[in-house]
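Colleague: What follows is a group of structures, each given as structure tokens.
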Structure I
Amino acid sequence: MSSPTANSATPLLEIRDLHMHFPVREGVLMRAKKSCRAVDGVNLSIAPGETLGLVGESGCGKSTLGRSIVRLYKPTAGQILFEGYDLAKSHGADLKAHRRQLQMIFQDPVDSLNSRHTVGDIIAEPFVIHNMGDDAWRKTRVQELLAKVGLPANAYERFPFEFSGGQRQRIGIARAIALEPKLIVCDEPVSALDVSIQSQVLNLMLDLQRDMKLSYLFIAHNLAVVKHVSDRIAIMYLGRIVELADADTIYQAPKHPYTRALISAIPTPDPSKKKQRIVLQGDVPSPIDPPSGCPFHPRCPHATDRCKAEMPLLRTAGDAGQQVACHYDL
């Protein structure tokens, strides 16, 4: 892919030290004695026209980060600067106005679409919320959107259950682009689809990005899919970013032990080429009671006493501007 990077343009979105903690209530009185640190100090930026891939195991906080960006959750702390405006502190009419420029594509097209509404009503809903146009204008616009995502005109009067999974995701995409946003958060948009359909939906998203000059935050756990669509890739572990670099660098020269383990798990299409699989020991620690120091140290084969006591911060490593949260150059 070829698009601007965060260093070549003023960021469209800039996240500064973002935290999203959920209270964990216990006891008869249901008091919040602990908190689940789903997002625990994330710094990221996305440039106009860029796709930033966000990768990590289930439960690492990827989806929570995406939902915080579009303000489905109100962050515990930190800033979400969209074109310089802090969405984290916004509310009411101001937040509604800015959210026109941020939309979201959800993982499960079944749960994200109201089964009692027709496709026409679902796609027209953003226009209703923002008081745009009359009924005739909305119908015309919805039919244009259906054509843009490759669905027939008669889909307007039909219901979501009448469509396949891939078609339902196209409905979700049509709804996401209806207001012509600048940034779309894509929360594992193809993981619930058959492999044969995934490439069609990905290609549609790339075409829309080119035609509409969209920026994407593409959340996934499949590194092969992320590489296909991303300019840069951020690796997330237990609520924190542990490595950030352009897509080619992440795949060819990963520096964090966690990233190396993820890369080693990607299947090789050529059976004659064998690579060493890095198998991590243990499970991902609980974000309710995270380990001290580096959150990855209980599973890291290179961990030292320093790793157990001191939290590593993202630092620049290498000539490509690669950033890694590790005390050592491995």
Structure II
Amino acid sequence: MIRTEKADLLSSIARERILVKDGPYGTAIQGYRLDEAAFRAGRDFAQDQKGNNDLLNLTRPDVVGEICNSYIDAGADILATNTFNANAISQADYGLQDMAREINTAAARITRACADAANAKQPGKPRFVVGALGPTNKTLSVSPNVNDPGFRAVTFDEVKGIYREQIDGLLDGGVDFILIETVFDTLNAKAAIVAADEAGEARNEEIPVMVSMTLTDLAGRNLSGQTVEAFWHSVRHARPLTMGLNCSFGATELHPYVSALNPQVDGLVCVYPNAGLPNELGAYDEPPEMTAKLVRGWAENGWLNIVGGCCGTTPAHIKAVAEAVKGLKPRQWHALPPALRLSGMEAASFM
């Protein structure tokens, strides 16, 4: 089945029931308490690799596969690759920028194998594999130098290029869609969208993309300063398979922004919050039943097509969420009336 057919299948299922996305790899990997030797697994690297979660796709595929299967067992329909920082910019911190494509291909193959095995056991419950693209640690919209507002550490073409390398690796490994997630800089997301378009053109196919914004403050804006409505206007032209929010805060704090986004989006809405807000030690204390109760409220409001978990959530959270939304009607949407839709920091529409 080609990617566009899988996109049509996902959309069809999402009209019938709320789908469940998996949770984070970072939280799960922390539970393994791996030391530096475990991260490198006997391979020779010039720099310390402890904390390089993406490298585990090559050095500890057993760990990555075990985590993926734990989310499948919890009820996840959509499985993201362990590639949040698997791009040349982020991997440069570990001296592994030249291994980005290899890491992505390995990650996609692990997740693909887990999904295919689950699909063989339960052919009536298809699992979808999405290639995850994180925001990198560079920004195109904001200068890192307070004394030089016009300075940028990277160019648009450079960011597009590193995303293209990552996307090509993910596609080689067999992902169904590309997930552009935790978007704090709208221009970075646009670079990823263009990279996906160019990767599709090179393969003579359309690459469906999912887009997920993150908020950087309780005023409901990303680092670029855009509201959720303005961000949607900025990326709507790409016709993303899903639009939504992730990370940022817990479900309590995200509530008004999920509400604000809903009437704007003429497509699928996907939201995956953190397990509440972190405590003073940076850990997340919100139990699975609380996260599940909160997202069930969203579902009862008719706001969700896809729901999952981000920072601090575990397979137990995903299982509780899956049970909480089971049997509830998914969000329904209609085509928006023709209008001129513009965006700066705020959104503007002219009928």
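Every read-out reported here was derived from the displayed coordinates using simple, explicitly stated rules and does not represent laboratory data. Quick caveat, the model's predicted, so the values are computed rather than measured. Cβ atoms are built from the backbone, for glycine too; each structure is taken alone.
Colleague: Given that mean count of other Cβ atoms within 10 Å over residues 23-30, derived from a single structure, equals 9.6, which label among I, II identifies that structure?
Modeller: Computed on structure I.
Colleague: Something else now. Give the label, chosen from I, II, of the structure having the highest value of Rg/Rh (Cα atoms, Kirkwood Rh), for residues 87-198 alone.
Modeller: Numbers: I: 0.97; II: 1.07.
Once Rg/Rh (Cα atoms, Kirkwood Rh), for residues 87-198 alone is worked out for each structure, II has the highest.
Colleague: To continue, here is another question. Using helix-only ellipticity at 222 nm (-39500 (n - 2.57) for each DSSP H run of 4 or more, over all residues; to 500) as the calculated read-out, with -8500 as its value, let me know the right label among I, II.
Modeller: Matching structure: I.
Colleague: Upon calculation of mean count of other Cβ atoms within 10 Å over residues 191-198 from the atomic coordinates, which of the structures I, II produces 22.6?
Modeller: Details: I: 14.2; II: 22.6.
Label of the source structure: II.
Colleague: Another question, if that's okay. Any idea which of I, II comes out highest on Cα Rg over 2.2 N^0.38 Å?
Modeller: By Cα Rg over 2.2 N^0.38 Å, the leading structure of I, II is I.
Colleague: Also, I was wondering about something else. A value of 2.6 was computed for distance in nm of label points 7 Å out along Cα→Cβ at positions 103 and 151; which of I, II is the source structure? Show your work: numbers first, answer last.
Modeller: Numbers: I: 1.1; II: 2.6.
Attributed to the structure labelled II.
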